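Bear in mind these aren't lab numbers, they're just calculated from the coordinates by the rules spelled out. Everything quoted here is computed from the prediction, not taken from an experiment. Cβ atoms are built from the backbone, for glycine too; each structure is taken alone.
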Structure P
Amino acid sequence: MDSMLSLEKVTHYFGGLKAVSNFNLELPDGALYGLIGPNGAGKTTIFNLITGIYTPTEGSIKLMNESIIRKKPYQIVHMGIARTFQNLRIFGSLSVLDNIRISRHYTVGKSKHTGNRKHKESSDLVQTNLFDSFFRTRNYLKAERQITDEAIDLLKLIKLDDVMHEQAKSLPYGKLRKLEIARALATHPSVLLLDEPAAGMNPAEIGELMDLIHFIRDNFKITILLIEHHMKVVMGICEYIKVIDFGETIAEGKPVEVANNPRVIEAYLGKEEGKCS
């Protein structure tokens, strides 16, 4: 399959500390890949390099064969990469609906890579300017209706429409995680990066999350790369996994291959015996 996101020989230093070393990744269009490793292995650093928070010391990062190195984070969002974070970053005092509307506003009128998929593009929305916003013209009101309708449709798909008028901070933790994913989807990404989406969830919520991630990949036709510590999630939904430790790749392959790799068992699972099947 065509590569949607590629990292080649990516290395990053923090002072004299090599946080990521010679990291390579080819993320095929429509894939659902996992990135795992012990705490401090460099996983979130890789996400930060992809999304423009850090600039790699060496190597290349490309989205649809176009370099994204030295792009600002907002530019990378416009190009088609969205992410969630380990620690929730929700606008708690705003409604669930307004959290989604803000994300959709952010990418109105911006070009994005769509690969071989068909998305409802920003060009479908009525375009407005400062004059329209200030005087609340007919164009402004129509654009706002379109954005609101699209946000409601998204919340229905993610099954959050029953709480769309509630303040985000009033939601239980599992629904907040879903809201953060929905907010990322509102930017119309081609690639979705999920940073420990199951963190803090109970077993029932984890099962719902696994179903949701599969649903998103299959119905939104986007590429997903996720960091996760819950082996049930990683082994249950990922098609391919890369394992890093101290910034270096120590194993990669299909879930069962990775789970039975001695280096992974020693470095990540913390035991030397027993095999997963």
Structure Q
Amino acid sequence: MARVSGRSCIVTGAAQGIGRAIGEALLDEGADVCFADINGEKVAQVAGANRERAARGGGRVTHAAVDVTDRAQVRAMIDHAVDVFGKLDVKFNNAGVNKPMNFLDVTEENWRLITDVNGLGCLIGMQEAAKQFIRQGTFGKIINTASIASRQGFDNVAPYCASKWGVVSLTQSGARDLAKHDITVTGFAPGVVATEMWEQVDQDLMEIGAAERPGQAMEEFSSEILKGRVAAPEDITGTTTFLASKDSDYMTGQIVMIDGGMTLV
């Protein structure tokens, strides 16, 4: 369908999971995509594996190593994408981390790690993308990854919940401030998605005594999903491609829930 043909996109947290799937779906629809991740070696491999896909879709692919909490690195990532593609049209702030701890055990270190990446990283990504759109004098889209944890608190992942509530607030604040520059800011909130991050969370929950066996946490969470199953990354990308396309150009300040009906708000 080539819904995003000619649009230049950056996706952070793109070495695996939802981020990789977002980037690959954009390539299938004709976009130019910069896969970005803190793991430079892995994201380079992902970009290399997608060169044929990019050619089939009519777009181009590149990659960048980036720590989203480091403004200089974020600027360098955007400059690289613009050097390769000529412009920036869409910025996905998808990079995120989680490290479960029981509520009374949460440390300052745990709090700062999670809120820095998920909150500050989102803010910096939004700011630097917006500055690029303004320099270009063009319409631009910023798309943020929230979570079901942005709608309710969970006891073993309090900093993660707080950080994702922050993503919702940043999306609304950015939408209000950037509208005058013809920049839209939207987001999406996945539920339980079968990714490498969830596998690690499952292991972490067992280590802190919140789960007794592998897969227990995912089973318990998925029992509340109206669709009756956890999501695959591909269940998310129809919405993310829509948000990157012209079909959503009139949307701003909104978070789209993609959780199989787990959270009804």
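Summary of values
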quantity	calculated
helix-only ellipticity at 222 nm (-39500 (n - 2.57) for each DSSP H run of 4 or more, over all residues; to 500) from the coordinates reads -14000; which among P, Q	Q
Test item: mean count of other Cβ atoms within 10 Å over residues 47-54 calculated as 20.5, pick one of P, Q	P
Identity of the structure behind 19 (criterion: relative contact order in percent (Cα under 8 Å, 6 or more apart), calculated), options P, Q	Q
Which of P, Q leads on FRET efficiency 1/(1 + (r/R0)^6) of positions 143 and 199 (r between Cβ atoms, R0 = 35 Å, to 0.05), largest value	Q
Identity of the structure behind 0.99 (criterion: Rg/Rh (Cα atoms, Kirkwood Rh), calculated), options P, Q	P
